[in-house]
Each structure stands twice: as C-alpha cells, then as structure tokens.
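Trainee: Structures follow.
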Structure 1
Amino acid sequence: MLRRLALATFLAVLCKAQPSKRATVATLFDFEQGANGDTPRGWGGGPMNTLFADNQTVHSGKWAARIERNDSSEGQFSTLTAAIPADAEGAAIEYRGYLRLEGVTGYAGLWLREDGESGPVAFDNMQSRQIKGTSDWKQFSIKLPLQASARQIYFGVLMSGTGKLWVDDLELLVDGKPIAEAPAKPIPQTILDRDHEFDKGSNISFTQLTKEQIENLALLGRVWGFLKYHHAAVTAGERHWDYDLYRILPKVLSAKDLQTTQAVLHQWISTLPAVAVCSKCISLNDSNLALKPSLSWLRDRTLLGADLMVDLDRIYGNRSGKQFFVSSSPGVGNPTFEHEPSANPIDAGSRLLSLFRYWNMVEYWAPDREITGNDWDKVLLEFIPRVGLAATRDEYQLEVIQLIGRVNDTHANLWSGLAVRPPVGTCTSAVSLRFVQGKTVVWDSADGVLERGDVIERVDGSDVEELLTKWRQYYDDSNEPARLRDIARAMLRGGCQPAKLHIMRNAQELDVEAPRGMTQPAPYHDRSGPAFQMLSVDVAYMNLGSIKETDLARLSGVETKGLIIDARNYPSYFSVFALGGRLVDKDTPFARFTVGDMANPGAFHWRDGDPLKPIPPRYKGKIVVLVDEVTQSSAEYHSMAFRAAGAVIIGSTTAGADGNVSQIQLPGGLQTMFSGIGVFYPDNRPTQRVGIVPDIEVLPTIAGVRAGRDEVLERGVREILGAAASEENIRAITKR
C-alpha cells in the first residue's frame, strides 16, 4: 500500500485547497467559470504551469480543464484539486467525470480522499486501472464508503508522466444523489474544539537543557504517553492532552531533580478526574499473544518514587479499554491515529510534543517495535535535546527524520519533509542509478551524457563513499538494500546547474557534466511492455507493476514449462488472491499477522491471514518470482503468497517493509507513517526488516548492465528451461 498512501500524503501537502461549500460546489464541476489566468477558476493544485482552463477541447459547454506535461515539467505528476467539508450524511460517496487522454505515458485518473482530524481515512486515485495512452471522452467513477470520521473531502484529477489530459462534467454524489442534496451530518464537537488556550503557541522556550532536565523530560514523556492511552478521563476524550502537556512542561523544566519531578507529576495526576474503581476489570489475555506491553518501568521505584508508582498502578488496573486518540482500522487492525492536530505553531513546546507523540505511538502501537535494532528508551533521552533545541524548521525536520530512522521501517519516512533531506535541490538528472557490485552505476539514462554501466565515483567534487557516510542517517529504511536504493534515486538531485561527475566508463576515467532539470528518472527497473508476455513457447511472463484484472484471464489455458512473475516493482493491481488462486489446488495459508490490542496498549495478538483458494483452471507449470530491493510492501506480500504456492524466489533481498501503514501527524504539519500490522510467514518467521530472502540469490553485474542484460530474468528463465538451454537462447528470450 505504500505508494498509494505516500501519494495521498503528498497530495495532502501539495494540494490543500480552500474548501467550497457543499451547496455551491457544483459550480466547479463543469468549469464554466472559465479561467483565472491560465488555470481553471476555483481550483487549486500544481505544478501551476501544467494546469490550464481550455475552451477549445470540451465535453460539453464552453470550458473544460487540461493537464499538460512534458519532459521539463516539475515533479512526477500534476493534479487539480478542490475541497469541501465532509458535512453530508450517507453510506457512500461517488466521484465521477469525463476524461480525454492524448499520449499519457504514466497514468491518469480521478482522485478522491476523505480526511479526518489526523489525515486521510479513505483514498483512491484510479492508479490500479492504469489509464494511459490516447482515448476519447469517457466517463470514469470512484466510489468510497463515506467515513463517519471524515471532516474534509478532497477531490480532483491527476496525471503522471507526460502527455495531455482533459476533464469535464464532474459530479460528486452521496448515495446516488448530488452531494448538495444529501442531508447534513451533525459534526460532534470534541475537547479539541473547545480548548483553545494554546492555539497560538505553547509559550515555552529554552535555549539549553541540562542533563537533569533531559532526564526529567524523559520521565514526563513516558508518563504523559502512558496516561494518554490508559487514564479513563483522557481515553474518554475529556482532556486536550497536547495542551495539558504544555501546562505541565514549565513545572518539569524548573524541577531541580528527579524527586521534584516525581512530586510534580504526582500532583498533576491528582488534578485529573478521579479514576473510578472498575467492577469488571480489564486483563491481558495471554492466549494468542505475540508481544506484551513494555511496562516493566511501572515497577521501577527509583524512576517513579512511591507515590507516582501507586498512581500509575491504580490507573493501569482501572483502565477503561476505550481509546480517544487511536482506533483499529476496520477489517485490517492497524492503528488509526485520531484527534492529533498537526497545525501547531513550531516552538520549543510543540517540538517536544512532536517527540513525545511519536515516541509513544511507537511504544504502544508499532507491531515491530522489538526489532527496530535500537533501545527505544535511550532514543527518547537522545532526541529530547536534539528535537527540543532545533533552531529552525529545517533543522527540526532533519532531527525528526533521524528520529524516525531509528524505527528502521521503510514505510516510516518523513514524507512531508523529503525536500530538506540531502542532497537538497529542485532539479535532478534524467538518469536512473543503482548500486551494483558496491558501485553507483547508471542503470538507464536519457540525458545524452551518461551511458548504461557508467560508474559514478564523484558528484560535484565529493566521493560517493563520503556522501554515503554523510547521508545514511537521513534515509529511513528497513535494511541496507532499501537505503542504498533510495540514496541512488536521490544522488543527482541538486541545483538546476549541471552535475559535475567523475565517472569510470569501462576502464576510462572521465569528467562529465550531466544536465539537471525537472524530469524525474524512472523509479522502477522491471521489464517494460505489456503486463503479460510470452517470452517463448515455454516461458510466460507476468509483470505485477502494470498488471490489470483483465490480464489474469490471459493466463487461463496457458500451458508452458514455467511462469515468471516479476515483482521488482509495486503492483498496480492487488492480485494476491486472484493470481495466487490460479497457482494452487487447495487452500494454502501464506501469512500471519500481529494486531494491536486497543484495551491493552502495547500488546499484540496473532491473527491468521486468509489463505489462497483455488481458482480453476490451475496453472501447472513451474513458477518463478523475481525480487530485489524495489520489491516492497504489497509486492513483498504478493511474493509471500506465490512462494507458498510453490514459487522459486530469485533475485536479492527485498525492502523489508510489509503491512498496512498507519499515518501520523506531527506538529508543524509534519507527516509520517509506520507499518501498522506485523506480517509473518505461517510459521511465525518475520518479514519486517528481513525482507523476502530469495531461494536463489542473483545480483546484477556492472558488465551485465553495460551489455543491457537482465541477469535476474535470465536466471529465472534458466530455472524453467534447465541446464540444457544455451546462454545464447536465454539472452535472446530475455532481451529488453
């Protein structure tokens, strides 16, 4: 799910629009308001120089909207966007309209997103339909359940790659009727709507922190987080808990020692509503328990003191089991974080709030917290001065990036702050890089300067090894293959002047200047062409990166020696069961999950995943799945399923980030996420950080890259055809 949710998060940053009123939003839908400069009147989005009001090509009336992108267009996609309050009541919301395409190389589609108080709660952008190329006017539609937690509805149209896209005659419907006619939904007010004391800032500042203050603040952060998820008044939504942190912070900052801090916190808890003694108390059921809460510190008398220890024990024993700030995602079980405002002004108090909020989300709701590779308690102590004393917004974001990196989860980047991650710049080269045999190698190039197989040794005067040492801390990934993947993708980013490179081309050293512009290199490196291909009469090939539902029918009746499923990409269509079912002859389990316990924060229970169920006719040939460091999240899940169906996995270790993601809002408009459920094999072996380890490891070589070979695909074909097949024949079959 990563790519769709990352895009949803990015749209939240890029495309905030001033909401129209539900009763008048229909005036936007036919674009007859005309142009505001070049762009359609009343719409937002970007990049602005790719958006146009068009009075020449329309579906009806006098005006339509057009997105037009070329090789010099900024970013990887363009979007039109508008918004309305989510104040309509109903079961489902439908967004539909007419699209016309001309030469679209990426994909085009309508997009619809529902936002709750803490970010998106539902999203679709038609990416899985892979609408591209050239086509005349046709109506398309998106339909989502209308979420009760939604507060804003964002919608629009987007296009990736290059080409032209027209849109006209849009509609937004609730239960089949125009949204303006839907009954109004009462929006219940919460404590966040009533407590405004610190809306303009925390009123907290400091320029240094002593060792004692850092230790006192660490205790506050842990107690504040414990109360957030356990104290009955807080979990019932009776307290603006962010603002309560601001109220207690000055007293903790001025406490002279640990004992004073303990007394301050004991007094603070006594001012909260009394916790009623439970008549039927909640207990932690050890049945099917995968991970216990990390609560041994509640018995640490030295850390807490006698009074505070009694307070916390009483609160824990009488917890209600309800949660105000988090809920369980329906049908999946990953945490959905709610009532977490992100628009706080950035100051010392909100920076500490950011650290405490994130630290406790991981402490209580991250299923993979035990395998981060870091002592999470020490991380809190380390980052209190680092985040708290950050002098600028950019410095704050860089510190948060490094904090998030301690989770070692590729899903968990600071998606709203990648622009400050080195190398900084708005331009890049039309070149795809990859680490091959420990070197930075040109995988593909469209800049007219670099060639496939060139080895980059220096960038703008700095050795690549030196850059790796400096940059690693800012790349938040589960494992080293994924980290090197992301660094390679960013390495040539910078100012819009040419990149000065020292390269090795074969055995020759060269100094070249690679032009930088707005064109982004292709992020994936799997095979181009149709999703389903017959490489030969004996070898069928299915590319998950461009697969559509209709491609599955082409597999029916195919009788080849083998099928290669290419997962070196992100699946465009979720085909785990639809494709996997065609590969098995009986119900076949392939995954187990760990899911958080809302009544026992920090506890996670095992849950069995749905098995593959046979879908006749079964494909009977050998199955090979190709993977590498690009294989991530949904692609890893697909690979697990196909492995259970008997596939041989060939390639290299995958990105090690699986499971539905949980989005997180932090003060200052920062947005991140983490893997919200644990994903394991049926025998409880983990996949997080480990990735999908291939049965047969095959890594590209520099010589192979120069020759234009796909050595991983070649090995897959060899696995199917056997040792008797000639190298010449295999290379002919796999030629790009």
Structure 2
Amino acid sequence: MNNGLVVLSLASGRALVLALACAAPALAQDAPAKPHVAGPASRDARSGFGTGFAEGALWGGGPAYKVRFAPHEVEFTPALGRFAEHDLPLTLSTLSVGRGASLAGVATAEPRREGDAVVAYDRAPGVVERHEMRADGAELSFVFEAPPAGTGDLVVRLAVHTELVGHPTADGLVFELPGVGGVGLGAVTGRDAQGRSIPGALQLHGDVLELTLPADFVDSAAYPLVLDPFVYPVVNVAVDAFSEEGEPDVAFIHWDDRYMVVWDKVYSLSDIDVRGQFLDGAGNIVSGYWFLDVSSTTLASHPAVASLPGHNRFMAVWEQRDCLFCFSDVYGCSVSTAGFGQSSTIPIISGGSVNHLHPDVGGHNMSESNVVSVVWEESGNIMHRNVFVYFPTDPQLAAAIETITLGNASAPAISKSGGNDFQLLIVYQRYYSTPAPGDHDIEATLIDVVGNIVVPSTAISTTFGPDERDPDVDGDGHLFNVVFSRAPDLFSGLDAVIAARTVQSGGSLGNSQVTVDDQTAIGLDSREPTVAYTGNGFLVGWSRQYFGTDYDIALVGLDASANTIADPLDFADFNTSYAHLPAVCAKYSSGHLVGDGALCTWQVTDGAGDDDVLAAAIDPQLGVVTNLGGQTPLGGKASVSAATIGNTGFTHFYDGVYSFNPVTLVLSIHALMAPYCTGTLVPFPDFYFGLVTGLDTTIVLPTPMPPDPVLLGVTLYEQYSEKDLFSSPCGKKIQLSNGLSILIE
C-alpha cells in the first residue's frame, strides 16, 4: 500500500502528484487501452488494524480477521466471505508454561490494552502473553522476564477448539476447511534480549498445541526471553472464496481533523460486521480502528455515519438482522475523537414483523446540537427518529418516531449537516405504477433538527417513462443539491447522473436540474451518484463505466448558485477494476471555516471477486473564498459562487439593508484594509460599479468567468457600500458589507 500524499485538483491537468498509487492490473483482452489519468493516491481504508472495546468485550483485528479477548480464551476469526456458511474461529486457551517437571498451570487473567494495537495477559509471575495486531495477522508471544525454574525445554501449552482441520506445513500449522480457508500459525521463534534467535517447535497433540524452545538456548539466553509464533488468516484462492468489504460512508469532525470511514465486512454467510477507521484531513490513515458491530451471529450492512463536532463524536448506524431471512432492524453507536472510545450499541428501531431498511443519518455543524436524525425505509414508508448523543453516556432515543412520507417510497438519504438553519433534507425514490410498467420519481421532505416537517413531500424529478433512482443529498439547511440516476426506463441497466439544485422558499422547495454525465447514447453507464456541499460549490462523485466491468470513480464540481459544472471531470479511481458505491464528505459539513477539502471513499471489486474499501482526499477547485469582515454594524452580506476559470455561472451576491437602494461594488486585486466609517475598507478602490437592490434588498450579479488560464491563482477583493440616510454609522451615511478575498482556481 502506497501511503504517499496526493492532492487532487479536479481541473484536468492540474493534479499535483507527490506519490503514485500501485500499478493497475492488466486490461481485459478486449478492452480499449486506458489512458493514464493523474489522480489522488487512494488509501485502503480497510487496511487499518488495532484494538478496541465493543459490546462489553475487548476486540482486536485487521483487514482479514478479528480477535475476541476473554479472560479464559482468545478467539481468532478469519474473514472467509460468503463461501463459509458460518464463522470458523480458532480458539486458544493457555493451559500451562514452564520447563520439564516445573511445568505449571496458569490462571485466567483479565486482558489489558497496551497502546492501540497490543493486548496482554499476566499469565504467571514474570510471564506475559502478548497479542500484537498487524495488518496481516496477530503476533502471539510469551515474554519471560527471568529464567523459568527447572530444567529442560521451555514449553507453553494451549488448548485448541475449532471446526477447522489442523495439519502441519513447512512454516508451522494450518487449520482450515478445504476450499474455504482458515487460520495459520507460523513457526515458533525464540529471541533473547541480545537479539539472538533460534527456531522452536510447534506441535499439535489432539486438541493441545505445544510451543517449545530448546533447553540450551533457554539456559544461555539474556532475559527477557520472547517465544513468538504468528497467527494469521488463511484465505483460499479458489474463485468462489473471497473476502468482501464494502458499502462505505464517511463523515468529518474539524476540531480533531478526523474523517471516519465506515463499511461492512463479510466473515461468513452468517456473520457480517461493521468496521470504522479514522483518517486525517489529508486522507492518511491514523490511529482509530473501530469494531462497531462484532457479533458472530448477525448480518450487519448498509452502514452510514454523521458527525456532531460540538461534542467530538461520530454517530454510526446500520441495518442488522439475525439471519439471512430474518427481519432487519436498525442499530447504531457513537464514537469519540477525544479518546473516550465508542458507546454501547443501541437498537434505533427494532421488533415487529417488518423490515427496517437502508438507514442513513444526518448530523449538525452547530455546536448547540447534540442530536442526529436517523431515517430508514419501512414497508414503503420513510421514517425518522432523533438520537441524542449525550456525553459520556450512551446515545438515547427520542420517544417519538416521525413518518416522513407514506407509500411506495424507498432508498432514503439525508443531508450530512443541518447547517446554520438546523434543517435537513431527506430524499427518496417513489414508485408509480402508471403509466405501465411504471417508474420511480425522486421526492424530498425538509425537516428541522427535532424531526418536525418544514416542507412536506415535494417532487424533485417526475419524468414519465424514464426511471429516477438512487438519490443522495447535501446542503447547508437552506440550499441543497439532490443527485440521482436517470435511466431510459424501469428495466434499463444504463443510467445518467442528474443534479437538482434545490432551495427552500418559505413552505416550498424549488429546483433546477443539470445533467452531470450521460453516456447512454454510446451504450455506457453512469450510476450511484453522491454529493457533498463545500460552501460555494457541490462536489459530485459517481461510478462511471469505461468498458465492460471496468467502472471508475468520477468527480466534478458544481457551482452552488448556477448549478453549472465549475470544476470539470476528473477521477478518484481510474484503475481497471469495478469501482462503485462512492460516498463523499466535505469538511464544510463540520466547520464552515476549514476550507472546501473533501474525502471520497468507494468499494472496489477486482477480477478475483475480492472487495476492498478505498479512500482519497480530494481538493475541489471551486475557488477559495475568505470572509475578511470589515462590515459596519448594520452592513449587508457579500458572497460569491464558485470562482473557477471558465465557470459560466460565476455570480456575486449582496444581501442589503433597504429595497431599491443605491449600492456601490468595489473591486480590486489589491487589499487596502483601511479604517472607513466604523468598518474597514477591504479592497483598494480600483474599480467601482453602481448597482441597486431589489424589492427583497438583494443583488444577484452574474459575471461569467472567462476560460483564460492567466486568471488562475489571481486573488480578487470585493466589498459593497450601501447608502443609508436613516441609521448611518458615521457622517458619510453609508453601510459597508463584509469584504471578501476570492482566490480564482
């Protein structure tokens, strides 16, 4: 895995690549040659490893295994995928340690964490059993602080319990189910304090495993002495045997500069877990590997995550059932970024002879809120429930469950943050049977922070014949963008990606649409769109077909005002694999002063059927707008949309003081920052433009940005002054707005 940093510029040809990702696999024989595309270095989000508490137990794990630590046993479970009918763990219980006749039994001991990746047991005076989590397995070792009493070989005996069949190999032992896989134990090695080492022996006698070191080495060793076999998962390479990890989602907390990626992981047909991994703001994997669901007898899937930055906690939710044909419920837990671990798992909605499906969760950037909104599908209805994320106690459920909409609705999604207005938009697809054979439309409901409906179910897209599906949404509580797929008909396998800019206007929602990507005319597919609000733009990602089963993760940036493509097509994944199910999250969803950076995570299926979760930091090139302040006490508000070269929708906005009132826009490429009246004049007064506010006291000034590369990197300063004869802060009888610094990208 390449852990180099890559900052992606979505504008083609401006990607700064500081390290290259691993080479792409060979192209299929009939596939056209694929050009090289510079893109971000992806991180294998599921490649983390570590330890943590979940469901009252201490757990460890890595990409292909999990370990449950109990006082009397250690249970190592490999991730063997759906080819295994149920989990096939290997359980080890330490029985005795010592030399010759001095071999003595050991008592049970409480496991303890040592850092993020090690679990230790005090097995006897001066004898510590250690389990160190690594990406490829667990390093089991026994540390002897002083020479053991007695003579003869040093022996550690462990009881083994497993359904797997054990047999010796050249490197140790393997316990496996033929054609599926299992658990391997590497050869025993002894190492002393001076760095000398010697091979030991690893023998299985019935259900007792013996680890031994020769007496001569034990007598001459410098202590402490370490005896350490290696325990690792064995995954069979048969076509039908593969580990599956997918369905990722992501959220961000700016105080700790932490993304959290969540995904589901298949251990067997009867065990699917949910994992989590922290990444920093640059997309690098950092300490924080979470076992959100670890039950070996449940199927957990479709995880989603949101953040409450004011409380330094993420809230993850997922769909969970007790068996393949059992009814599904929604569960969740919270995770701290401040070192307080994860909460207990709670049922958010459970019981009854009904499925609760496809949950999603929305958080809030405002520190006042300690509540998230969870939505799910239930018998064709979309439901909502608040969950209060109290600290340090476990999350608490609101008493009420709200019905968002009734009838033939499915696939709900909710915006990542309620914004400064504490409002979230819920989107979903609804099936209409007429005209035959029917199709899905996209609809939306706006709610407030506690689940009250602000704007009832409203059509976003209602075309007859074409099928709209798979919606996603993000926004700031007032302005949103709803993205979805549109197919020619209900049964078509070819989709286009559509984006609908959606704005609340009183008790209604208005929208305007743009086609982001449509390859259907050439027989290619674009599907599974996702969207994140960056402050002055929307980052849209989707799975884009290149040829056959070769799908890439494509990205564009949309102007938040005009809904035009302001940052053209680029890719987070351009390898020859099936990349799909992308999810994007912008830092803006957590804090409005942390820039427009984002993270994209997605699922990749290779030619052998192995599913992985990857992630990459994205730097949308939508212009960098900084509010420099300087307004007078009653001054208006200045803002702009995406400042990118070639953006035909680039627009200036002013929310003023009076209707039909004279306003002057001051522009410059130089900052003045001079005291003026009771405010600060930000731009040097190079250019003046006389304007007049409308009835609603606002000004909307479209100024298409020329596609001239000479503008790239230019910083523009602007500010408005409005005439005020009634409440003037000084003798000049004007009000100043805030000043803006606009970096053109």
Structure 3
Amino acid sequence: MKILKSIIAILSLILSNSAFGQGYGIIQGTITDKENTLPILNAKLSLLQLNTSCFSDSLGRYLFTDIPSGTYSIEVQSTTHETFIVNDVNVLVNKTTVVQIELQEIIVKIGAAEVKTQAFENNRSNPVSGYSFSREEISLNPGAQGDIFRAIGMLPGVSSSGGIYSAIAVRGQGVRDNVYLVDDIPLTEVGHLEGNSFFNDPNGGRFSIFAPRVIDNAQFIGGGFSADYGRRSASYLGLRIKEGNNVNSIFDGQVDLLGVNLNAEGPSKIMKNTSFFLSARYQNFYGLVNLIGLKDIGLPIYGDFLLKTSTALNAKNKLNFLFMVCPEHYVRDIDNVYADKNLNLLYLPDFKRNKIIIGLNLRTLTGTNSVWKNILYYNKYTSNVAVGKAFPTADSSATLLNPTIPFDVSIQTQKYSESKIGYRSLYNYNLHKNHRISLGFECDVLALKNERRLENNDTNFVFRRSELIQPNVLYQVISPNLVNATFEDLKFNTSLFSTYSLSLGKRISLNMGIRYDYTGFSKQHAWSPRLSGSYYLSDNSSISMALGKYYQDPVYSDIADNQKLKMEEVTQYIASFKHTFGMGIRFTLEAWYKDFDNLVVTPIGGSIFKNNNGTGYGKGLDVNLTKKLVKKLHGQIGYSYIEILRNDHDGFGSYNFAFSQPHQINFMVSHKTSKHFTFSLKYRYATGKPKDEYIIHRDVLNNTSYLRYSKEIIGKNAARLPNFKSLDIRVNYHFNAKTARLTAFFDVVNIANKQIANAESFNPISGKNYFDGLAIFPTGGLKFEF
C-alpha cells in the first residue's frame, strides 16, 4: 500500500504541472526490409485516423508533424513489399514518437492487383502456423493482464492450462517443448511461480517474466518452423523487447491490485547515439488473495528489472544490450493450512528463485543484400527450495480432532542452478530477387548443479500397484533413494543450420533446410532435415505445407537428477490454406500430424527416475478467423481438434497425454466504442483434461485415530475432468490529463466465478478428490504515459 500511495502522489504531482502549449506531437522513424534491414525508398505511410500521408526518403526515413495527441494506426504501402499496418502508435503532447517499421518483401505477385496483406506478415521461411501480436493487441486481450503468454493461450492449438498459467502447451506437447528467443537470445525459463509442487510442474509458470508493454512485437509459429530454430520441437515464439525512444524521454507504467510496473525510455545522456528502455515491476498477491478469499494458497511475490540499450555505432552497425533480473518468492506456512477448511493441501513450500539474462546483439549490414547478426549471451537460473508438511489429526469431514496441527518446516530441500554462456551467429544473404540463403552457428557451455535431499521417508497416498514395495501396503513410501540427487557438471553444445528459400515461377515458394545439433550431456548427434513451401492461388490465397524432423534436449533439471537421457524425437507434417480478405481479416485452415519417439517418461511416480521409453503420435485440425487491430476493432474466433496418444511402455498401454483436449473453441473481440472506452470480451471452451481412473482404499495406516485414505490408479488418463469454460472481460477508459495519457482498466478472468478444473488432486484425510484451479481472478488499475 505504501508503494501505491507513492505512485499516486507522483502522478498527482505530474498532472498538476501546466501543459506544454498545444496538444500536438510528432511521429517519425525508418522503413526497412525485415530480412536484410536495408532502407525502403518511396514507401507510402498513411495515418488511418487522420487521412494524412507521407513518403519515405532514400534512407527509409519518414516524418509526420503536428499530429493531435492520441493513438493511431499507420498503413505502409510499397511496390516491392507487402502492405502492413502498425497499431498502437501513441502520440503525446510536445513529444516525438519513434516507430521503426519492418516490411516483408513480396514473395510472389500473380496479378496486377494490390496485395491486401494489411496487418499480417507472410514469412516465406515459415509459411505455416504463424501469428503475430503488437503491444496493443497484447494489452487489450481480456484476462491476459498484459502477459504475452496469456494472450497466446487463446490461439488455435494452444492450451494455457485452464487460464490459470501463462505457460503454453502447443498441439498436445508440453510447456517445456517450445523454442523461446528474446532479442535472439534463447531462453528455457520464462515464467514466474512455476508450480507449487516440489517436482517440476507440467503446467509451467503462472506469470511470465515480461511485464506489460515490455514486448514490442511477438512472432509465434505453432509448428513446422524452419531449421533456424531448434533444441525444442513444439513451437517457436520470438519476442522483441521494446527499444527506447532516441529523441525524447517518455515515462509510462501501471498500478494495479497486484503491484506496480514502471517504464522509462529516452536518449542516453552517457553514450552517443544510444537510447535506453528501462522497466521495473513488483507484484505482491497479499491484497488479491484476501479480496477473493484464497488465504489458503500462500503468498507469492515476484519482480522483474529490465534494461535495454540500442546504439547506432555507424550507418551499418547497430548494437543492442539486454539485462534482466527476475527474483521471486513463494511461501505457504502453517497459517495457510489453518485457513484451508478442507485440509486439502498439507505441504509447506518456501521457494526462492531468480533468473538473470545478459545479452549483446550486433546487427551488421555487410552489403546491399546481406545482414549478419552476432549474439553473445549469459543466462542463469537458481532455485533454493525447502518443503515442509503439516500432520493434522482430523476426521473424514476435515474437522480437526486436535486444534493444534503439528508440522515440519523442512522435509525436502533442493539447491539447483543452471547457467549457460552462449554465442549465436546468423547470416542472411539475398542471392537475387526471391532467392535467399540463411546460415547459422550456435554454441554454448551449460553448467548444472543440483543438491536434492529428502530428510526422512515420506508417504504418497496416490499410487500404482507396480510402485509398491510391499504389495499388502496400500500406499507408496517415498524413501530418500527415490528422491536424493547430487550433481555438478558442465558440457558443450553446438548447432549448425542453413535454409535456402527460392521462388519457382509466379506461384511457388520453397524452403529447404538442414540442422545439426550436438548435445553434450546426451553425447548425441542429430540431423534434422526440414522442407516447407507455398503455392499461391492468388495474391491473397495460398496453400502451404511443412514437414521435418525435430530433436529436443532433455529438460535440464531432469539431467541434473543424475539422468542419462537421450534427445526426444518428433516428426511433423503440416498442411494449410490461408485467405486474406483485406482490412486485417485472414482465414486459416490447418491440419497436422506428429510422430513421437524417445520421449522422456517417469516409470515410478513420486520419484526422480526417468527414461526414454515413451512413444506416441498426435493429430489435429485448426480453423481460425483473425481480425487484426485496424482502427477500432480486432479479434478472432477459432476451433481446434487435438488428439495425442502416448505409450510409456510401463504396462498401462496407450493413454491420452495431459494436453490432449479434443475440442477447443476460442472467441475474442475488442472494440474501441468511443474516444475514451474500449471493451474486450473473450470466451474459451475446451474438453476437460485427461485424468486417471481409480479406486479408494480406507484406513490404509490401520490407525482409526489417525485415519488416512489412499487412491490407487487403475487407468492412466482414462477419464476426463469437467470441460473448461471461461468468460473474460476487460474495460479500458482512456483520457488525457494535462500532458499525460491515462488509462483506467478493469480486467477479469472467469467473471462467472466458476471453478476451473485444471487438475484433480486427492485428499487422504477425507478420501475425496478436489480440483486444482482458481475461480474468478480480477485485477484493475491505472496505466499512465507522459
């Protein structure tokens, strides 16, 4: 509350100052080619809301002057590049807004008609499964609360674990199977509060490490991506951090129920030709959990600090520097157990985690048709965990028989760290019109350290018969030899890749790629051939395909549990049809199939042991109609069919994978109804996630004064949870006060307040199952920019 009061006081001081003359500003920037960053001459730029235009000069520069303060969309047209619309261009009083625009070169143009791409990017190297998001589209997505991962969670083929988590599972694969590049820096840990269980949570983190309005642009490919990306197999997500304004200083941020986020940008006072972007966020859930009556869940706290600088070394070289630190703390103590009237959760976790990201990215124009990027980076993730447990004496209705609950604050501990120093080199060369080659090299040194300890035997009341040491004991004893691990090692990894893109005649575009990966911990070499392409039925319609082999490194924390694991192998086949109607409307129909081999599985539940015995397949269909943000309206409606069957070869046979949800429907619409109001609505429906079939055993401890039930799994993922339904809303009220632009907002996940069944857990005291998942999750606050 002290932080909130301080921010309000600062805002009051800002708004009390006199306005800077008239309410006008400037928009300027450059237009460049997306692939080679060369300037684009004579491109026409139009401000759609004002019906005014200008043209880019020989250096790609453009300028709009005397623009009334407000938010605008810029349409960019070129004879050589695809028409594109840039949204969320915010003009402040007596400020210069700098917008750097990248255009995709026209691949083919069958007729003389103008290409109607408008707001979409046709990536020739990745012609299938692609979607993009602007800052404003992320911000307006209801229930996303400014989180890019929650916004992506409504795309066809994507699951975000019932809306509770920000991590994404794509086309039936897990949340750890995605390629993440942030300013070309590869990341594996991108979430906060990654599970409240001691072992790795299959649902991923609940919030991303990127604060609202930090991401300038997001490119998502749901499968079939090119050889440029690897070491993960499900999808590709490329995030570009906002660059600072190089003309004047701008401050923005927001205050909401969870905390505060502050951003600052402008020209550097220290380094010549350098701009900076600075972001700091602090989130504390104390107020929210008390507001919605969830005092039993514990207290999550996290923060993020980000600094990005951009330096124009000369006309051909640009250097970006990125630094991020992302600490978090989650604690659940005995008071939270007392607040749990059903005594469902007895564990007492105390998690302290941190992520550090440092990167240098040098982009060099090496000629009129080529660009070379070199990226040097360092990542470190640390986790210090202690998990205790409460031991209440209660009857089967969860009524305490002894008002005092004994507890142990530390029955398991873990100190874990992974650090990586790496280098990436990417070279793109346009051989001649419509022919391009990309070459790349990556290497890194990965260091893992793990110290995991179980102090005494623990008890797992959910089990399979094959996991029992004593057949007549109907619960699983978790002994230290099933949990303890000591590991410290480092290994060298490397990758080589190349893609050749060409056009055959006026209608065909092809991409032929090959990738080589060496994983040091697995001591394994892997070659991944990939092929994709498109046939253009017209300027606005195409059919596309992609197929290829994808190898995936084992999860690092699994390796650090003394695991000798191989790379997982996925073969993908995708076919799609796209039609763009103009005005930012596109229809996509896409079918896909995947074959899995060498999957990492857990043969003994509750233990750390894993092997590569898993196999399986997946298939699905995505149908999507997207309206990009142009002027006042944007949204999408989509349907996905997803079927994933896996076999761990552990005696249970084939089963539905955790993210195999046959039917998913997503609908979202956002409309700026007036100068001040924007309303957004999102509805999501999905078939319930798979759950186990079981039988319940009573009094398994043979102690009626300390009654405990157990749950025996007899069918793996053979049943289903209730279907997932959620209606999310967001309301923004925009207004100007003196020299500032303010937005009051109200954002609610699951406004119907019906509990989302994300998983089914077992209470050994009552012998009943209960659902893990939140009901209503509201937030609201004030965004400001000046």
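Each value in this text was obtained by applying a stated rule to the coordinates, not by laboratory testing. It should be emphasised that the depicted structure is a prediction, and the values quoted were computed from it without experimental measurement. Cβ atoms are built from the backbone, for glycine too; each structure is taken alone.
Trainee: Tell me which of 1, 2, 3 gives 4.8 when you compute distance in nm of label points 7 Å out along Cα→Cβ at positions 129 and 289.
Mentor: Values: 1: 4.8; 2: 2.1; 3: 3.7.
Label of the originating structure: 1.
Trainee: Between 1, 2, 3, which one scores greatest on mean count of other Cβ atoms within 10 Å over residues 473-480?
Mentor: Numbers: 1: 21.1; 2: 24.0; 3: 18.0.
When mean count of other Cβ atoms within 10 Å over residues 473-480 is calculated for 1, 2, 3, structure 2 comes out on top.
Trainee: Assign the value 71, 36, 29, calculated as Cα extents along the principal axes in Å, for residues 425-600 alone, to the correct structure from 1, 2, 3. Can you show the working numbers first?
Mentor: Details: 1: 59, 56, 29; 2: 44, 44, 26; 3: 71, 36, 29.
Value 71, 36, 29 for Cα extents along the principal axes in Å, for residues 425-600 alone corresponds to 3 out of 1, 2, 3.
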